[in-house]
1. Work out which structure the value -25500 belongs to, where helix-only ellipticity at 222 nm (-39500 (n - 2.57) for each DSSP H run of 4 or more, over all residues; to 500) was derived from one of I, II.
2. 72 is what came out when percent of Cα pairs over 13 Å apart was calculated for one structure; which of I, II is it?
3. Of the structures labelled I, II, which one yields 21 when relative contact order in percent (Cα under 8 Å, 6 or more apart) is computed from its coordinates?
4. Among I, II, considering only distance in nm of label points 7 Å out along Cα→Cβ at positions 6 and 46, which has the greatest calculated value?
Structure I
Amino acid sequence: MVPVTALCWVLLMVGAMITHLRNGEAKFIVLNLVYLALATYVAWGRFGPGSFTG
């Protein structure tokens, strides 16, 4: 369940960055990038070739 949630969070953050850009709220994109990086790390760690789960 965690990898699917992380992948959905990645998609959510990409959508949030697009929305913030359209609304002229560029200062929030940095926060979205942090969340995006964390979710990508978790998704890669669970789905990637050397997954955390062993």
Structure II
Amino acid sequence: MRFIPDSRELNVLFEATVDAIEEAILNSLVTATDMTGRDGNFVPALPQGAVRAHFER
């Protein structure tokens, strides 16, 4: 049976997972476009400059 024997190694795995998820969320926020959905409901895209500025602090 294979396992990760040390909690330090497990923490590295968790940190890598969190980093990957954070990157995916940021990518989707920045690349999202305006959308018109059912019954004409409109949702504008986030202003890319504001999103970028918020995370560059």
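1. Considering all the candidates, the number was obtained from I.
2. It was calculated from structure II.
3. The read-out comes from structure II.
4. Greatest value across I, II: structure II.
Each reported figure results from applying straightforward, stated rules to the coordinates on display, with no laboratory input. Keep in mind it's a predicted model, so treat the numbers as computed, not measured. Cβ atoms are built from the backbone, for glycine too; each structure is taken alone.
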